[in-house]
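Read-outs throughout are calculated quantities, based only on the coordinates presented, and are distinct from any laboratory measurement. In this text, all values refer to a predicted model and were calculated from it rather than measured experimentally. Cβ atoms are built from the backbone, for glycine too; each structure is taken alone.
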Structure I
Amino acid sequence: MKIGIILNNQQRTGGDLVRALEEQYLMVRHARDRGWDSFLASMHYLTGGDTVQLQQVPLLARLHAEAGEMTMGVAVFLLNLHNPVYAAETIATLDVIARGNFVLGIGLGYRDVEFEAFGVPKGQRVRRLEQYLDVMRRLWSGERVDFENEVCRLRGARMNLRPVQQPHPPIWIGANHDDAVRRAARLGDCWYLNPHATLDTNRRQMALYIEERRRAGLPMPREVPCRKEIFCARDRRTALEMAGPYLAEKYRIYASWGQDRAMPAGERLDLPFEELRRDRFVIGSPEECFQQLRPYWEELGVTHFVFRTHFIGMPIAHALHSMRMISDELLPELRKAKPRPLA
C-alpha cells in the first residue's frame, strides 16, 4: 500500500501566501522523513469568492526540492483547457525534474468559469480531452504529428523534449460521473477514485470500470489510486472539532462551484455536514480511520491512498497533528494491507 499527500496551498484571499507556502514545505518534509510515498497537487483557475491557490505546475516543481525520493504527481491536470503541445512539453519537463518518478493525472473539469476563460465550448470538452491525450502520446513517442482543431495546428511536428519514462508517465484519469468512469477505463492506465462520492457510489462505479476495461479488451490496472479527505486525532470527537469546520467549508465551496453537477444522480454536496461526512470522509482515531479505509482496499482494490488533511483556513498545527498521527499509527498498519486484485 502506498500513501501520498495532496497539497494545494488553498488559502483565504488577503492571507500571507509566502508564509502559507512555507507551511506546505513543512508538510512535504514531514511526509518525506516519515516514509510517505508521493506528493501531488490539483489544478483550478479563477477560484473566486475569498479563496486563492497557487498554480499546480510551479508549485510542484518547487515542492520537489523538499521531497527527496517521493513520487511527484499532477492530480488532476485539466487537459482540455490547455494547448496539447504546452501540456506535452510541460509534463515531460516535470517527469525530468522528478527523474522519471512522476504520475500524470488528468481530468475533464466541471467549472464553467474555467471552460469559458480558456475558450472551451460546451459540446467540445470531452472531444478535446480525448484528442489532446492522443496528441500528447504521439508527441512523446517522437513521431511526426499532424493535427488541427480550433486552437492548435501541427504539420509534421516532432517534439524533441521527451519524458524520462517511456512511452510516457502513468496516466491516472479522475472521474466522478458514470460516463467519465467508463472513459477512464478506456483511456487511462487507471481510474483515480474521487473523494466526493460515497463508498456505495465508489463500489457501483468500480463495477462499471471493470466492465468497461473488459469490454475494451484491456488488462486490469496494476495501481488503483484513491484520494480521501482525512483527519486523524486521538479520538473521533477531537478530530471533528479540529477539522470539521474547515472540511465543511471546503465542501460548501465545492457545492458553490457546481461539483455535484458533475457527479452521478443521487450524489449531493449541499448537505448538512453530519450527513455529508457519512461514508465519504475519514475522520477519527488511527484505529477508526483504519476501519473506515478498509473497504477501499478489501473491496475496491485500492493500492495507493492520496490523503488531504489540510483545508482552507486550517492552522498548520492542526494539519501536522493529523499527519503525525497518520505517520506514527495509521501508516504502519496500512503498509500491511493486501489490496484485492481487480478481476
Structure II
Amino acid sequence: MYLAEHTIEGRKKYVIRDSLYDPDSQCWQSRDLYGLDRFPWDYIQYPGGNAFYIDESVCQGLADQGLEYDLCELEELFWRFIRKDIRQKIEPFYSRGRGRSRKRKKKNLAEEQVQIFDKRRWYYLRCGFTDMSRVGSIPLRYFKALLNKSRDETEQHFLQLEKSLNPREYKQYVYTIFDLQRYFGVSFAGSIPQALDQDELDTYFLKDLCSLHHDKLFWTGYKKEEKLHEYLVRYAVMFFDNEFDGGSAWHEYLQNFINSKRFHRPPSPQTTVVMTEIVEIFGVKEEELKAMNKSDLTKLFRQKAHELHPDKGGEHDEFVRLAEAYKQLLRRKE
C-alpha cells in the first residue's frame, strides 16, 4: 500500500492505493482502496499519552476491499501526519520495526527493469550527483526500491522524495534528470548551464518533456492522458518558474577555473576589480549595474560568459576577470 497525494484546483487530496501485477498485460497497475479527502490527520486517534491508532473506518474500508494488510504498514502511511511531539518521542522505538512486517511482493521477470529517467532521479536524490554518465552501469540492486511498483506508486514515491529539495536547486535538478547537457558540445555544459543559450535550452527541455509524455513504455499500466501528465507538470513548473542557483557547483567551477590558470603564473596583486573595469567588462553603465537584481545580473553574466568562455574562442584572462567581477557584484547585492 501507499498514500497518493494529488493537487486538484489548488487543494491537496489523499487516497490510499496499492500496486497489483496484472499477468494479462504483464505490468503493474494501481487501484484506489480508500479516499481520505483533504485531511488524513482526521483519521488518526489519540487515546492519551504517546499512543495513537488509525480510525476504525479506514480499517473497515480496507477490509471491505478484501485487502490483507499489516497494522504497522497502515500506521506507516500516516506517519508524517501524526502529531510532531508524539513522533519525536516514539521515533527511536517505532523506526526499529518499520517495514519489517511488510510482505515482500513476488518479483516477475517482466518488471525486473528500471526506466532510465527513474534511475537518473533516484541517483540525484540519493547521491546529489549531477554527472549522469555512470547511471547506465549501476547494478539493478541499487534501484531495488523502484521495483515491483506501478507507475503511479513510483511517481508518488518521487513526489515525496523531491520535497527535500531546496527550491534553489529545482532547475538544476530538472536539467540533470532530463540529461539536457547532452545537447551541448561545450565542456562547461555540465557545470555552468547558466552560460548556455537559454532559449535553446528551453527548446530541448520541451522536446524531452513531450517525448516522455508520449512514451508508452514509461507509462505502462497508467491511464492515458491527452494533456501533459499531471506527474510531469511539476517539472515544467520547476524548470520555468526558477533560475539556476548562482552558488555551489557553479561557483566551485569558476573558482577551480581561476585557480588552474593562476597556477601557471604569479597571482595578480589586485584582489578586487574596480568599478570602472567592471563597467568595461560588462559593457553596461554603473547605474544600470547597481539597479539590477540578482536575476538580471545573472542573465547578463550568462550572456557575457557565453561570449568570453575559452571553449567559445575567448581569452582565459578575460573570462577569469568576468567571473571575479560577477562574484564581486553578487557579494555587494547580498
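Tabulated data
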| read-out | value |
| --- | --- |
| Source structure (of I, II) for mean count of other Cβ atoms within 10 Å over residues 129-136, computed value 13.9 | II |
| Test item: distance in nm of label points 7 Å out along Cα→Cβ at positions 209 and 297 calculated as 1.6, pick one of I, II | I |
| Computed 23.6 for Kirkwood radius over Cα pairs in Å - originating structure among I, II | II |
| Mean count of other Cβ atoms within 10 Å over residues 41-48 derived as 12.2 - corresponding label from I, II | II |
| Highest-scoring label, criterion being distance in nm of label points 7 Å out along Cα→Cβ at positions 49 and 273, among I, II | II |
| log10 I(q)/I(0) by the Debye sum over Cα atoms at q = 0.21 Å⁻¹, for residues 25-72 alone from the coordinates reads -0.71; which among I, II | I |
| Which of I, II yields 18 [relative contact order in percent (Cα under 8 Å, 6 or more apart), calculated] | I |
